[in-house]
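Only the coordinates and a few stated rules stand behind these numbers; no lab work does. Predicted, not measured: the structure shown is a model, and the values here were computed from it. Cβ atoms are built from the backbone, for glycine too; each structure is taken alone.
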Structure 1
């Protein structure tokens with residue numbers, strides 16, 4: 001529980017960055033908070049804000065968001081046996097099935113996986129949404145460009161990507177190259193989808 005709480009608070013505070021990035025992309029405070037409440041997947045939320053902020057269509061933004069959040073469905077398969085949930089709890093479990101709750105659950109002692117999962121997921125959810133409100137409300141009251149908040153989305157993506165470069169550097173490089181080729185040829189939001197094709201060679205090898 002202590003590990004879950006400490007991780008949950010640390011990660012949840014990052015929601016303020018999304019709130020600021022969403023405000024810089026033109027979201028209202030209500031829209032930013034609704035995105036965190038309903039989507040609740042950091043990478044997907046930043047993708048949506050990035051595409052819409054760049055003038056992309058809602059369809060492209062949602063597609064990019066779904067692409068980046070799809071891994072959470074695989075987490076559910078991994079956790080199905082160790083974190084059983086009754087039917088009415090599955091909806092809540094699905095909402096808090098994220099990187100952090102999965103990581104703590106799968107590294108918890110045998111029999112304590114549900115404790116790690118629920119405490120981590122719910123802590124991140126609560127703190128993330130409160131932080132989103134603070135970040136969005138604060139950013140909406142100032143000029144985003146004056147404080148460099150218009151670059152928050154890109155900076156946040158780099159922050160999410162950096163820890164994974166050690167294990168997935170080739171995929172990231174190929175994705176970046178595909179996106180660069182697609183940028184001048186496709187509407188905003190589509191390059192993110194094209195970059196997702198970079199994962200295909202690794203899937204074929206498996």
Structure 2
């Protein structure tokens with residue numbers, strides 16, 4: 001019992017530290033990418049406003065650069081929003097959200113999701129972030145297969161990667177925080193199989 005309590009406390013501490021690290025990472029990304037792009041855009045807008053009467057041609061040459069900065073700021077903002085909570089989880093479901101995330105990862109991937117519409121957002125979000133965390137650890141070019149199933153009393157997921165992947169304690173802690181189980185098996189052929197199960201309330 002003491003060991004279980006100690007492990008529970010350690011798991012909660014790891015979750016808190018991981019959440020804090022993620023918040024700091026998002027803050028840095030906001031400062032180093034989106035904020036800098038917006039500062040540059042504001043400076044170019046000010047320059048264009050000054051130039052539009054005295055040198056219209058010079059003001060016009062700034063437009064493509066400002067358009068590029070706006071698009072890049074929008075793209076960076078979307079990426080940061082997806083790290084917090086991807087809107088596609090609500091709009092299109094877990095399968096659509098996973099396929100969108102996979103499109104930005106340089107690995108050959110197969111996704112097979114069969115989840116009922118009644119899947120709770122916190123369960124779908126947990127599976128999404130676990131899969132995303134593992135995808136980001138996969139070596140470029142290594143094939144990956146993701147399978148998600150809505151079984152009788154649990155949502156199960158499996159990630160099979162064609163390389164050695166360190167699943168890390170944050171993934172296990174996330175799953176166990178919702179009463180689930182996670183197993184990681186690494187074979188002699190340098191394949192990693194991560195299997196998770198999350199109980200579904202009935």
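What the table shows:
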{"item": "Mean count of other Cβ atoms within 10 Å over residues 98-105 from the coordinates reads 21.8; which among 1, 2", "result": "1"}
{"item": "Parent structure of the calculated result -22000, given that helix-only ellipticity at 222 nm (-39500 (n - 2.57) for each DSSP H run of 4 or more, over all residues; to 500) is the read-out and 1, 2 the choices", "result": "1"}
{"item": "Test item: semi-axes √(5λ) of the Cα gyration tensor in Å calculated as 41, 19, 17, pick one of 1, 2", "result": "2"}
{"item": "Of the structures 1, 2, the one that 16 was derived from, the read-out being relative contact order in percent (Cα under 8 Å, 6 or more apart)", "result": "2"}
{"item": "FRET efficiency 1/(1 + (r/R0)^6) of positions 106 and 138 (r between Cβ atoms, R0 = 30 Å, to 0.05) - structure with the largest value, from 1, 2", "result": "2"}
{"item": "Of the structures 1, 2, the one that 18.2 was derived from, the read-out being mean count of other Cβ atoms within 10 Å over residues 34-41", "result": "1"}
